[in-house]
Structure P
């Protein structure tokens, strides 16, 4: 997996973008070691966690929602993101990827607690 992601990062190095955003299962609710290792793996590759941003994945085909964390790879190496930008990205993800309306209950929960300035850790 590490080689695969390093190849992805080298490919996207030539593409003009500011951020690569990833959804990772939250290791904090159950203190799950495998989930913690996964988060640490992405951090070793240069991704950073969006601090104090709660992210809930909508349920798929009758499953229940999943607590996730958002991680970002910033080409600029930034340590902070603007809350409004993150809100807009989450709205687009819910609309374009998960086919959810802007009045979606889970989307509203995700947007509710986003601070104006988000630290990347």
Structure Q
């Protein structure tokens, strides 16, 4: 997994690791996984799933966009990628909304005429 990660993905995964450790109380579990040793990318993927799950208030049968196993997650992932957002962003819906707002503002700005 680490070979196909760009810098945006790595940054998002680092953010997820920090959020999972400090806000979700998973610091001991994450450290234990790293000590086993498990690959950093695998542990970061676990953290991302946990963080996205909380941000999206997913039910146990639902999957996050970082590991889309259902149609809802696949649809959100498609929107994220179309907007240029990493599949590992800690708050996917917020990121998509912000990207949409920026795109709308840019369109509005390009339609204005110099005065």
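Derivation of every value follows stated rules applied to the coordinates shown; laboratory data play no part. Predicted, not measured: the structure shown is a model, and the values here were computed from it. Cβ atoms are built from the backbone, for glycine too; each structure is taken alone.
Comparing structures P, Q by mean count of other Cβ atoms within 10 Å over residues 61-68, which one has the largest value?
That would be structure Q.
One of P, Q was used to compute distance in nm of label points 7 Å out along Cα→Cβ at positions 29 and 85, and the answer was 2.4. Which one was it?
Matching structure: Q.
Of structures P, Q, which gives 16.6 when mean count of other Cβ atoms within 10 Å over residues 53-60 is computed from the coordinates?
The read-out comes from structure P.
When relative contact order in percent (Cα under 8 Å, 6 or more apart) is compared over structures P, Q, which one is greatest?
P
Suppose Cα Rg over 2.2 N^0.38 Å works out to 1.07; of P, Q, which structure was it derived from?
Answer by label: P.
Starting from the value -10000: which structure in P, Q was helix-only ellipticity at 222 nm (-39500 (n - 2.57) for each DSSP H run of 4 or more, over all residues; to 500) calculated from?
Going through each structure in turn, the value belongs to P.
Of structures P, Q, which gives 35, 21, 15 when Cα extents along the principal axes in Å, for residues 21-76 alone is computed from the coordinates?
Label of the originating structure: Q.
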